[in-house]
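Just so you know, all these numbers are worked out from the coordinates, no wet-lab data involved. These numbers come from a predicted model, not from an experiment. Cβ atoms are built from the backbone, for glycine too; each structure is taken alone.
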Structure P
Amino acid sequence: MDYKEPEQEFERLFIAVPLPENLRKYLRNESARVSSGLKFARWTHLEDFHITLQFLGDTPKKDIPALAKALREVASASKGFQLQLGEWGTFGLPDSPRVLWAGVSGDLEPLLELQKRIVSATLPLGYTAETRTYNPHLTIARKYRGEQLFTMKELEKIRTGEAPSEGLAPDLGWTVDAFVVYATRMYAIPMYEMTEKFTFFSV
């Protein structure tokens, strides 16, 4: 009898705003330029750029239908809004950051409201909100490993030192008209797999 791996009973999930392909490619190209001068342990894969709304953690597969129902209700009451890629920043020690990220600007109030409504919708299902203040961003890289101390001045010098290889930068804005649930696939490349998309009632 052939041995079969037991079916995984949990999915490691989080909810996020996806990024359109043109802006994912833009961030990939910017990352490549920055990585030539600043060393980080891990750079985000092209397909993995996103704005996290809520981390759910290990979720029993049997609970996913109820989660999807609650999220569909949030999406059906949501309207589209505009965001733009913003300035870059870091988390952690200024001279040895643990995260390099790109911020967002534009219609931040609808984004913050969406995040709050998602947290409220999942709370009765047993999911808990993070205690720290929500700070929307896109992770670019993790764990600085450079020999020299990291500085934002050096980062900006690299980013503005030469024109992007594929010509002018694109319009950095986009319309948010949906959010998605991602499942984390540890050690896979890319690491995040979209399992369901929830489109807003109107754009």
Structure Q
Amino acid sequence: MYVLAITGGIGAGKSTAARVFAEHGAVVIDADELAKSLLRPGSPVVEPIVEAFGETVRSRDGGIEPAALAEAAFASPEAAAKLNAIVHPAVYAALAGALDALAAQARPPRVVVIDIPLLYESPQFLDLFDAVLVISAADDVRAERLVARGMAADDVERRMACQASDAERRSIADYVIENDGDESSFREAVEEFFEREIAPRFS
């Protein structure tokens, strides 16, 4: 079972790349979705998050309200790092468990792709993967995409400031795909990468 991590900054195109891999038969796990599941009532990270960020982030049902948490966590790189320190060990455990379960199947998948935005910020995850693919795009290009999707410009700026730089992400990359153009060109580049590097692992 070959495990490929896809990482990149917000707006870089990770989800589009992951969809291409899924279309070709890879099993895709979204680390962000795992993290969101940890915000539900009863999760062991709920109380540490409330202790770190205050009761305003607690939801009515006793979990964590994602929008309130995002506002608090993206206020500064220090706040984002505080949240990562709480959540990432639990995400690691959940992801490792999911990969173990896949590997234990009678017929494990040949290729598993993990969409994981904050990989550089949490290097302990690297031992779960066989290789890392970085999706790279210039800051202004990513910002333009995010604003076009409806995100406020100041929110985009705060979120990007709380993430690693492209140079930092490239330092952990086995592969890099550039995504400064349109979606069609990017999908073509991902398809070419898949055929060259991943398709042979299905045979």
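When helix-only ellipticity at 222 nm (-39500 (n - 2.57) for each DSSP H run of 4 or more, over all residues; to 500) is calculated, the result is -14000; to which of the structures P, Q does this value belong? Computing helix-only ellipticity at 222 nm (-39500 (n - 2.57) for each DSSP H run of 4 or more, over all residues; to 500) on every structure in P, Q gives -14000 only for Q. Of the structures labelled P, Q, which one yields 1.00 when FRET efficiency 1/(1 + (r/R0)^6) of positions 32 and 112 (r between Cβ atoms, R0 = 30 Å, to 0.05) is computed from its coordinates? Going label by label, the one that fits is Q.
Here Cα extents along the principal axes in Å, for residues 40-87 alone was calculated and came to 38, 29, 15; which of the structures P, Q was it taken from?
Values: P: 38, 29, 15; Q: 28, 18, 13.
Computing Cα extents along the principal axes in Å, for residues 40-87 alone on every structure in P, Q gives 38, 29, 15 only for P.
Taking semi-axes √(5λ) of the Cα gyration tensor in Å, for residues 24-119 alone from the coordinates of each of P, Q, which one would give 30, 18, 13? Matching structure: P.
Given that percent of Cα pairs over 28 Å apart, derived from a single structure, equals 30, which label among P, Q identifies that structure? Working through the options, I get structure Q. 20.4 is what came out when mean count of other Cβ atoms within 10 Å over residues 48-55 was calculated for one structure; which of P, Q is it? Working through the options, I get structure P.
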